[in-house]
Structures are given as C-alpha cells and as structure tokens.
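What follows is a group of structures, each given as structure tokens.
Please treat every number below as a calculation from the coordinates, not as lab data. Being a predicted model, the structure only gives us computed values, none of them experimental. Cβ atoms are built from the backbone, for glycine too; each structure is taken alone.
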Structure 1
Amino acid sequence: MDGQNTGKLDVKALAVAFGLSVAAYMLFLGWAAMYGWGDQIVSVISSLYIGFAPSFVGGIIGAVWGFVDGAIGGAIIALIYNWMKK
C-alpha cells in the first residue's frame, strides 16, 4: 500500500491481540479459582467452554477456548469497523 495510512484495522492483528488477551484472562481466572477467587464465574463460563475448570489443566483449556473466542470476536470487530470505514 506504499506506506499510506488508510485508517483501517488489520484484521489478523486485532484477532490475535483479542485472542491473546482473552486467553490470558481465562488462564488467570482458572488458576485463581483454584484458591476460591472467582469460582462462581468459572462455573458459569464452564457451561460454555467444555473442560474449563478451576484447576491447572482447566485453566489451560479455558485459555485455548478463550483464544479461539477472542480471535473470532476481534476479527468480527475489525471487519465491521473496516466495513463502516468505507
């Protein structure tokens, strides 16, 4: 694009950024719930994210689900933003 700034979002970059952010949150939440912090929200989220639980492995599973969910959400946001920017 010859260095021109079109004001549009990079769909892949926003998808990865959202995916990593949600994955980090889910990992922290799953591990914190092992000690009783946020265990009720983990219970609610685990009804959507199969395998997410207040445990070491459950936190990692939640992070994988969170990355996928966050990446899809980030891509949708970028696509809608770019579409509106036309």
Structure 2
Amino acid sequence: MADTQRWTLARGSRDIGRFVQQARRRRGLSQAALADELGLTRQYVSEVEAGAGNLYITRLFEMFDELGIDVRLQERGTGGDR
C-alpha cells in the first residue's frame, strides 16, 4: 500500500505547485477545468502550479524552517476519507 500513497514534504511554493499540478493531471483535469470548478482564472491555477511565491508564503515557510516544522502534502484516498 505504501507505493500507492502520493505525498511530499513541501519546502516552499514550488513544491506545492508541483504537487498540485501532478494531482490535477492524475485526475485528468486541465488548468481551465480546475479553475472553472473553483471559480478561479486559469492564470491563477497556472501561477500556483509554477510556484509563484509571494511575501506571505515565503515568510510562512521561513517560520516553518526556523521552528522545525515539516509540511506534508498528501492526496486523499478514494475510500471516503474526504
């Protein structure tokens, strides 16, 4: 079962963006389709996936690093644990 789990440790906005992109692609969604579902623009989804950082995200990960906090991103299973 361990090989079917999809997770990563996030160290910044690029890690988050890459993980979001991979999850979106596994679900067969385009950026536009995901954006439509969420009421966002495709450009915003693109920026998230590209790891576009901002001061808030940068500082947040600096705090995590200073405090020894790891952020683990993991896709939910399909067994109803949503």
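Supply the structure label, taken from 1, 2, corresponding to FRET efficiency 1/(1 + (r/R0)^6) of positions 11 and 59 (r between Cβ atoms, R0 = 30 Å, to 0.05) with the calculated value 1.00. The read-out was computed on structure 2.
Compute mean count of other Cβ atoms within 10 Å over residues 27-34 for each of 1, 2 and report the one that scores greatest.
Working: 1: 19.6; 2: 13.6.
Comparing 1, 2 by mean count of other Cβ atoms within 10 Å over residues 27-34, the maximum is at 1.
Looking at structures 1, 2, which one was helix-only ellipticity at 222 nm (-39500 (n - 2.57) for each DSSP H run of 4 or more, over all residues; to 500) calculated from, given that it came out as -23500? Answer for the origin of the read-out: 1.
To which of 1, 2 does the computed value -0.62, -0.75, -0.85, -0.99 (log10 I(q)/I(0) by the Debye sum over Cα atoms at q = 0.16, 0.19, 0.21, 0.24 Å⁻¹) belong?
Numbers: 1: -0.62, -0.75, -0.85, -0.99; 2: -0.72, -0.95, -1.07, -1.19.
Structure 1 accounts for this read-out.
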